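Quick note: the coordinates plus some simple rules give every number you see, no bench work behind them. What you see is a predicted model; the values in this text were computed from it and never measured. Cβ atoms are built from the backbone, for glycine too; each structure is taken alone.
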Structure 1
Amino acid sequence: MSDHAPVIIDVAGTRLTADDRRRLSDPLVGGMILFGRNWESREQVAALCAEVKQVRDDLLISVDHEGGRVQRFRTDGFTHLPPMRRFGEMWMKDARGREGSGAMRAMAAATAAGYVLGAELRACGVDLSFTPVLDLDFGASSVIGDRSFHRDPRIVTLLARALMQGLLQAGVANCGKHFPGHGYVKADSHLEIPVDDRALKTILEDDAVPYEWLGTALASVMPAHVIYPKVDKLPAGFSPKWLNDVLREKLQFQGAIFSDDLSMAGARRIDGREVTYTQAAVVALQAGCDMVLLCNESVNSEGGRAIDELLEGLAQARDRREWQANEASEQRRLALLPCGPAPSWDHLMTEPRYMRALQLLP
């Protein structure tokens, strides 16, 4: 067992192959992320998660499952959850003569959504969902759009806290994203490197405020593949200034930090030069990330060779002391694992809290 397992990988299909098992057994691998292609049915995805835990019971199983257009599992009983903007809209609609009633209803509904989201994932064996989105809705970003709760950081903070409370009740870890904020820029970091020209003071007083106010409740954070040139020439996820000086030191965040997907265009150029996955991972780990994600490389034409190259390259880089295994990082990873056993789906379907939560959804 490595004293630091920082790599989160994916698998190609609905069952583990021999290559998947070999990669998941690698001491540098700390978990896996599920996608829509890994889904056929609840029974199948639960069996897949159980297979992963049989390889190593400390592997963290994660998924991008927010609601709205970012929801990996949508059939076979999974509830179609609304986009987060719906809760922000609820907040603004008070009942006649009852000021603040919209806010109360919205928070109750967001907690219910977090519980339904988390409980359904947990019943299938998933440990963490990469939610909530804490980006502010400036109306500019097509990739964020209705994934954001609101433009006002106070409303974003309170609705995110409510959603996270529901996740916590379900036993599923959360991840606030995309630090310090992806909502202001138009470009999609999956395809290019967005640039946000605002000053640090402006960002800290607006976009980054939810991270400060939620610091003790967030289990993990994912930085943006965005460059903020007035702060650093490096994208936030590769920047010691953002991750150590701002997030760790100034905002006093104690949880885990994930890199965003290293296969995204925003991660393939660092400081003006093309980089390999290994080079990107080393820079991210040196900058302060506890874990790095490499997504969708198991389905490329080379049968996942990029994953093998990353694991081999990262091991060699560690041996050359280009990055160092970090015991604190490993403890933060292990803290994301659930404490108790997952309930069965059948049990969940008759649970009073779950039934009530469904009634509260908008």
Structure 2
Amino acid sequence: MRLHPIDGGDAAAVRDALPAALDGTRPLALGFDPAPGDVVPDGTAVVIATSGSSGIPKRVVLSAAALRSSAAATAARIGSGQWMLALPAAYIAGVQVLGRSLLAGHEPVLLGGRFTADAFVRATAALRADTHRFTSFVPAQLATLLDAAESRADVRDALTSYRAILVGGQALPPSLRERAEELGAHIVRTYGSSETAGGCVYDGIPLEGVHLAEIDGEVRISGPMLADGYLGDPALTAQVFHTRDDGSRWYRTGDAGTIAPDGRLAITGRIDNVIVSGGINVSLDRVERVVRSIPGLEQAVVVGMRDDRWGEASVIFLATGIGDAEAMFEEARALVAAEIGPHARPAQLEVVPELPTLASGKPDRETLRRMARD
């Protein structure tokens, strides 16, 4: 089948094209212009260019059956209703917001433009009052609304009117979730990727039909919502997706994690997001989780850098106007040393006017690594 390019920055265009994609009759190319020779299997719904937050961008092929299975499993877990889109439509989380609403028989509401508290309140007011309301955020968006809700009743009312607010894309700081729950917002922490048609584990528990395994410290996922593979890259497809002797198909996430006896998943970080400091391996994801537990550092980002003495070290990037940077840095070093070890202490803190982000809303770690190198 031939791909049909859609401007992922035009949420209305994606919404209008999605019904045919969900039928598997008109596959969409989101985030890239397909080459004349790019063809996809029958039943393909979308091919999504990943954000590239952890490496070279890939083009993930998702079938209509995978998207529908994911939407059905989400509805079985949290309910069905009308969704409001506050995320870019070119990424899987945005596609799924639109798809879940359409498959439930409701026209999705598009926030549109820059994400602000005012825009969120207006979009929420456009939702129907006679059905359940849902939306999906990245943590930075939730933080923006919680800050505004401290002084604005209309933001508080809008936040608490949703049956569920999915939060994913990156780790959700516990302090941020606690603030939301104290306000009365119904937060669901999600885990997944483009390769799993979006979130497939909610609050640590896999959705119906999803199976988890931990092999050599890596989390692997099986289920009907898995992608078919990567467009034009059979070698990478074979490396990341594999079929067991029993016929089940599994996705290698590249994430380190553990699965408790009750089936609950805990992600500890990316397997490859590790530096070697003084001959000791240090997980930057683990350091970042500790750093983000400190008030004022909830949105901080930790990346690696060269260090003349230790070989490698970590640096904390923070946006200006958050608080007393020097005091927070010393608290971060002390807490990391206490919880992980002195070898893992960040070497410095860099305050920048604004943290760079990808179009998906995730931190642009590659840009921050280049800034650290410079």
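When you work out relative contact order in percent (Cα under 8 Å, 6 or more apart) for each of the structures 1, 2, which one comes out largest? Biggest value here belongs to 1. Suppose you compute semi-axes √(5λ) of the Cα gyration tensor in Å, for residues 37-252 alone for every structure in 1, 2: which one lands on 31, 18, 16? Structure of origin is 2.
For structures 1, 2, which has the highest computed value of distance in nm of label points 7 Å out along Cα→Cβ at positions 21 and 293?
Details: 1: 2.8; 2: 3.9.
That would be structure 2.
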